[in-house]
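Below are structures written as structure tokens.
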Structure 1
Amino acid sequence: MFIQTESTPNPATLKFLPGQTVLEIGTADFQTVESTEKSPLAARIFAVSGVQGVFFGNDFVTVTKSDATQWDHIKPAILGAIMEHYQSGAPVMQGEAAAGGGHANNHAAEDEDIVRQIKELLDTRVRPAVAQDGGDITFHGFDRGVVYLHMQGACAGCPSSTLTLKMGIENLLRHYIPEVTEVRPVAA
């Protein structure tokens, strides 16, 4: 098994490509060791000292390290954990642990058409691009012209995420949907 790695715009996050499907549908975000109880793969990766976050996409795993940790010190251990997991035959997610990554439904009923357009633009234009960088952005809410988005994986904590939100996503949404006035990030 050969696992490729790619840098991301976030220097604290690396993207690992195991060459096979990680999640069939959706995404999964793990920010603590406790949150990995339904994912043997995430638990293995978190067992590596210095790992601060794990995110699964369709064909990639992104790992975020703590500031005090150097990639040279933990990258081999992460590669080993991913390889061991796939060689063991264990599932990425156990039992009924459905992958998340979907959009929330936090909006007023009268905004249904606007929210549908926002979600469609996110799914067709934004999410594929940020997945290339090892992350995901999902709709969290819409209120009085403000779109609230949740950033995951490499996007969470990325130094360029504010620029991506304001100059990229906000401009895109405002161009196609005049009711949108601003885009703001939200924590999980």
Structure 2
Amino acid sequence: MRYPLFWWITKRSWVAATVLMTLLFGAGYWSYYWPLRLLQQVFSAMLIWWLGVLLADVHAGRIRLSWKTVAVVAMAIGGAVWALVGDGRSLAIGCGFAALLASGFALEARGKRLSWLEKLKPLGDMSYTLYVTHFPVLVLLGGWLMSRSEGGVLPRHFGWVWAGMGLTLLLSYGLHFVIEKPFLSRSASASKHAA
């Protein structure tokens, strides 16, 4: 819902929009500045979303910015988050992932073919279903694990994380054929008939 405001700012200066988003992210760690707790929670994680917006806007041609610049900005923000925010490690990793995506686009713009990424196409095909299902699956798995532990805490090892990822991928893959595939098939056949 805040995207139109940030898009308006971005049209004038992507730097100003990015600085504002970074400041709002930082302010998210001081709850007494926020009139609503929900706003605080939204902006304390919105920085990764913003880097995704920059990637999408550069890719769509709405912002004239080099991929190298996006990668450097993402790495700089990620490094600052890693160093300054105690519980911001996952956000910093997200910034690193944004930088990795920008670097891939930069290589592609130079004519390098990243054909090995085509093997990940099934993840892209089911990306919406994966997006919708991952959180409920992981929350339910986490609740089940906590209910089975003596202290009501999550396990300290990553084995269950891998199990949760596998379960989410399997469920999303199956649901993709029920939820997304029929609509994509209809859309493709409608386009053929229109042509």
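Bear in mind that the values in this text are calculations on the coordinates, not laboratory data. None of these values were measured; they are calculated from a predicted model. Cβ atoms are built from the backbone, for glycine too; each structure is taken alone.
For structures 1, 2, which has the highest computed value of distance in nm of label points 7 Å out along Cα→Cβ at positions 21 and 109? Each step should come with its number before you reach the end.
Working: 1: 3.8; 2: 1.7.
By distance in nm of label points 7 Å out along Cα→Cβ at positions 21 and 109, the leading structure of 1, 2 is 1.
Quick one: distance in nm of label points 7 Å out along Cα→Cβ at positions 5 and 125 came out at 4.1 when computed from one of 1, 2, so which one is it?
Considering all the candidates, the number was obtained from 2.
Starting from the value 22: which structure in 1, 2 was relative contact order in percent (Cα under 8 Å, 6 or more apart) calculated from? It would help to have the intermediate numbers written out before the result.
Numbers: 1: 22; 2: 13.
Attributed to the structure labelled 1.
Let me ask something else. Given a value of -24500 for helix-only ellipticity at 222 nm (-39500 (n - 2.57) for each DSSP H run of 4 or more, over all residues; to 500), point me to the structure among 1, 2 it was derived from.
Numbers: 1: -7000; 2: -24500.
Derived from 2, not from the others.
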